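See the structures that follow.
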Structure I
Amino acid sequence: MTDLSVDFAGLRLSSPLLAGSAGTTGTVEGMKRAEDAGAGGIVMKSLFAKEVCRVAPTPRFRVLRQGRGRERSFVLYSYEQASEWGPERYAEEVRRAKEALAIPVIPSINCLTPEEWLGYSALMEQAGGDAIELNLSCPHGPHLMEGHDLTREMVEMTRLVKQARRIPIMPKMTPQLNNPPGVAVALERAGADAIVAFNRFTGLDIDVQTERPIMHGGYAGHGGPWALHYTLRWLAGMYPSLSVPLSASGGVADWQDVVKVILAGATTVQTVTAVVIGGYGQISRFNQGLRQWMDEKGYNCVADFRGAVCDRIVPMEQVFREHVLRAEVDAARCTDCGTCRRVCIYDAVIQEGGHSVVLAEQCDGCGLCAEMCPTGAMSMVRR
């Protein structure tokens with residue numbers, strides 16, 4: 001029988017799916033909905049020491065749609081910031097959650113000084129939190145400033161809190177690093193029991209009519225399906241060097257993405273944008289898809305395939321570089337839309353007899369025309 005349960009930093013979870021830190025996990029009621037949908041654990045909306053961050057502007061969400069047709073994508077652009085509560089009220093919600101839920105509850109804290117990190121983490125431990133996420137890299141928090149040594153702070157505050165607390169400590173990395181594997185190793189050496197990769201990127205969008213930043217007038221976090229490939233790349237880079245588990249966060253939009261991040265080395269998978277946009281039922285759909293895929297593959301547990309892709313990534317010296325393929329057009333499916341001719345920089349596609357024809361000798365075999373063809377008329381064949 002397929003078993004979705006995982007061991008994560010000493011916590012036993014019924015599923016690798018975690019409801020990530022956001023408004024959807026800001027109250028016991030929201031957390032309970034995530035549990036009922038099948039979440040293996042909860043990461044609460046972050047408590048910020050900086051009080052101004054506890055009052056969110058409205059509106060604070062924009063869904064930015066980019067491109068057209070097949071190229072269309074979206075960004076969840078948000079300025080949600082922190083829980084509205086101060087430390088004592090937040091700790092009370094941790095206690096309420098522990099009474100109401102059967103799954104692990106992980107408070108998330110964001111502080112400015114060593115004293116705050118120690119004091120807030122003590123409150124979370126006393127309130128019964130199963131672990132603590134150190135939100136050291138909020139995309140619209142006070143940490144991401146020019147000249148600020150965020151890497152050093154992540155490592156030092158992880159070490160400080162870990163030495164003082166008995167429950168698992170999980171620093172959340174920013175994606176805005178030039179060496180994520182090196183930072184992850186440093187966090188493990190500092191005592192991290194697990195590492196969350198990654199927080200959202202910091203972004204900016206501009207209204208071209210008013211010539212000002214949109215929404216609240218400043219920077220904001222931005223996430224969505226587009227972020228998955230960055231997450232995958234660095235999970236695969238970090239996993240072989242670590243002994244502590246990784247929690248993937250960023251870009252997971254369907255159950256296939258859940259499979260991908262586990263293949264790249266994640267033990268747990270945090271979902272935020274998918275739930276914000278699609279509702280808590282997304283967690284159930286992710287679990288269902290993951291279980292069905294594991295059944296089809298013959299995997300009994302998640303550990304059977306965790307990190308499996310890492311030793312299958314081909315180094316650049318071994319990449320197959322012979323040009324053995326070329327494009328070919330199925331005349332019966334070609335509508336002569338001209339897409340292939342427009343994107344071919346080798347002038348290898350011409351119009352002939354009311355449809356496109358490939359000049360084999362000029363075709364480089366790059367594959368772009370086949371990717372862009374809206375009717376599937378273009379395919380890649382051996383020369």
Structure II
Amino acid sequence: MSEYYDSLETRDPQDRERALLAGLPGQIAHAKKNAAGWALILANVDPFAVTNRAALAQLPVTRKSDLIGLQKAARPLGSLNATPVSRLAKIFVSPGPIYDPEGRGRDWWRTARALFSAGFCSGDLAVNTFAYHFTPAGSMMESGALALGCAVVPGGVGQTEMQVATIADLRATAYIGTPSFLKLIVEKADEMKADIRSLKKAAVGAEYLPPALRAAMSERGIRVLQSYASADLGLIAYESEALEGMILDEALILEIVRPGTRDPVPEGEVGEVVITTFNPDYPLIRFGTGDLSAVLPGISPCGRTNTRIRGWMGRADQMTKVKGMFVHPSQVAEVVKRHREILKARLVVDNPGGNDRMTLHCEVQAAPPAGLEQAIAGSIREITKLRGEVAFRKPGELPNDGRVIEDAKKYE
């Protein structure tokens with residue numbers, strides 16, 4: 001088995017940069033010609049003048065937070081798709097709602113590269129515990145595993161006992177999913193006295209990976225590596241065995257910009273991750289992910305030569321991730337609208353014990369009536385598809401700073 005997925009990973013960095021920039025004008029021209037949304041956004045842009053990073057930095061940034069409005073105006077994809085919907089393979093529905101496409105073809109999301117780095121190979125039996133319904137994570141990771149020749153058990157989320165029994169019965173060798181669910185599976189296996197020693201590798205993502213959890217899994221003989229992907233872009237970056245930052249995927253142009261602007265920051269400074277893709281179906285040009293990160297100097301000790309980033313470092317906007325799913329300020333507003341007793345609300349997301357938790361702090365005028373807490377909790381679950389707790393506050397107790405979502409997660 002080769003040490004690298006392909007020869008692109010060890011290219012001279014200058015050769016890579018020349019190749020990406022050489023393909024950029026054609027991709028912008030393709031987007032303008034075939035996607036009405038990009039024709040409007042880039043109306044005054046001459047594609048064939050965008051031949052360097054300075055020229056690219058003059059283009060507008062279209063942010064993930066813009067997608068809800070763009071898609072409301074032009075269903076389903078804001079006219080940002082260059083391939084007609086009828087010729088796509090799937091349309092996913094993420095909270096917001098935001099609609100995301102999947103095209104046809106092998107490894108459309110490009111996740112095979114990350115799985116290969118995590119040790120996945122032909123002959124592995126991988127249990128995929130990411131969601132398969134509405135959101136794309138399950139399909140995204142499955143496509144990469146299949147491209148590598150793995151067999152996949154489409155486990156989806158939850159049903160921990162059944163997941164453990166399946167791993168034990170089928171002697172599964174690989175796990176795909178969130179790190180927190182891997183922890184639950186291992187703990188449940190211990191409780192059930194189930195033998196899951198066949199599990200040797202894990203590709204995790206969608207939430208923070210605590211170093212203590214990685215170390216604990218390593219002691220059990222499970223090597224855990226993580227990747228960074230999104231429903232819009234597919235794979236963005238991935239870890240290698242060097243465990244020194246995350247390596248950018250080969251099919252992307254990365255910029256780190258000052259949040260709320262289109263201006264690139266100096267190398268090493270934390271800013272918003274902005275990506276330009278070469279995807280012919282969904283050609284996102286200067287797409288602002290809303291995620292914070294920073295570029296690391298030099299190349300990875302593993303020999304891969306592409307740009308490294310520090311990984312996910314928080315959100316540049318008020319959207320945040322809870323158990324791998326985005327929660328939007330508009331969803332908090334919808335909860336408030338449903339309950340006239342709420343004067344003001346703030347969703348606080350924290351992670352005690354490494355597990356994401358969200359609590360909606362609600363100012364109410366007087367003692368809340370019986371059943372209100374349960375009713376609000378039901379609305380949270382219906383609107384966000386996640387469980388949330390409710391805490392009541394007196395009028396004026398919440399800060400007057402305009403924040404609707406507070407990400408209070410702490411990282412080691």
Structure III
Amino acid sequence: MKLTRLTLALTLVAAGGVAFGQAKEIRIAHVYDKTGPLEAYAKQTHAGLLMGLEYATGGKMEVLGRKIVVIEKDSQTKPDVGKSQLATAFGDDKVDLAVGPTSSGVALAMLPVAEEYKKILLVEPAVADAITGERWNRYIFRTGRSSSQDAISNAVAIGKPNTFIATLAQDYAFGRDGVRAFRDALAGTGAQIVHEEYAPQQTTDFTAPAERLFNALKDRKGRKVIFIIWAGGNPFKIADLNPGRFGIEVASGGNILPALAAYKALPGMEGATYYYYEHPKNKVNNWLVAEHQKRFKSPPDFFTAGGMSAGIALVEGLKKANSTDTEKLIAALEGLSFDSPKGRMSFRKEDHQAMQSMYHFKIKVDPKVAWAIPELVREIKPEEMKVPIRVK
């Protein structure tokens with residue numbers, strides 16, 4: 001009997017020790033599109049997230065005296081899987097909060113899960129306006145840029161009088177929200193969208209969409225532009241179909257370095273981008289560029305910077321809240337300003353969207369560089385962009 005009691009006592013102590021150890025951790029789920037068509041973007045985001053947590057904690061990976069543990073979940077770029085993985089993270093893994101995903105469609109499926117479990121989901125880098133708009137709830141924050149921020153900055157770059165635009169976008173939330181926001185942003189610029197073309201996400205043959213785009217523009221008197229809103233793949237194959245014979249230009253926003261290789265066919269093209277490693281001039285970006293080059297033998301990319309911003313925001317929010325309690329974190333994050341590779345960002349109280357700079361660029365081709373260089377025209381500051389509040 002004594003042996004049994006002693007064994008029971010030791011078991012309880014051991015169990016208590018495990019529970020105590022777990023309580024000392026801050027558990028963050030990264031639910032992201034680790035496999036699927038956006039895998040390259042997701043990989044960058046994860047690397048950036050870890051670097052952001054490292055930078056913000058001075059290399060300790062601890063905050064509030066507790067170790068940070070990141071639990072990875074693969075949404076497979078499927079909305080139902082992302083929703084299930086987030087529920088598992090909150091329910092079974094007992095994470096304190098979550099980050100992700102890459103796809104806007106997956107993100108929209110995940111939003112209600114955060115509300116159900118009353119836990120914060122920090123969206124990075126999914127773009128659709130609806131995430132911090134009509135589908136938003138108070139547990140959602142976003143460090144990634146929105147479709148409106150993309151659209152407004154690109155309207156600054158190409159929205160000029162007597163400009164006729166036909167859009168090519170993917171036929172899901174990212175593409176449709178992007179076109180809607182771009183149309184709104186062009187109001188008052190003198191430019192107008194005269195045709196919208198939507199294609200499935202996996203499209204590789206753009207011959208048929210191109211014919212419809214060309215027909216919509218070729219007889220217009222003025223500047224004629226096909227504006228592309230696309231994630232993954234290579235819609236710039238449209239340039240191979242020679243739109244120039246009709247006086248039609250091709251334009252788009254920024255992209256990751258491998259995708260920028262396709263922009264070499266478009267020297268002089270103007271647009272606006274979320275990030276290019278040479279654009280921001282600040283100590284956070286300096287650290288990111290130097291460390292990424294050292295560790296990965298390449299400069300940081302589009303989504304690496306976004307992941308880092310998310311990591312820094314989480315640490316700064318936890319410090320301010322001095323707790324992992326959701327209500328305290330919401331109060332701490334609303335209106336929070338923090339340094340990022342892009343400079344100062346701030347979460348807007350009304351919809352928890354991070355207000356941030358964007359970058360007007362003009363494509364320069366250098367044969368010594370593997371990708372087209374989005375040479376900086378100017379930084380477009382947050383206060384210059386009247387980003388609409390779309391929450392209900």
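Quick note: the coordinates plus some simple rules give every number you see, no bench work behind them. Bear in mind the structure is a predicted one, so any value in this text is a computation, not a measurement. Cβ atoms are built from the backbone, for glycine too; each structure is taken alone.
Observations on the structure shown:
- Computed 2.1 for distance in nm of label points 7 Å out along Cα→Cβ at positions 154 and 178 - originating structure among I, II, III: II
- Entry that produces 4.8 once distance in nm of label points 7 Å out along Cα→Cβ at positions 26 and 370 is calculated, selected from I, II, III: I
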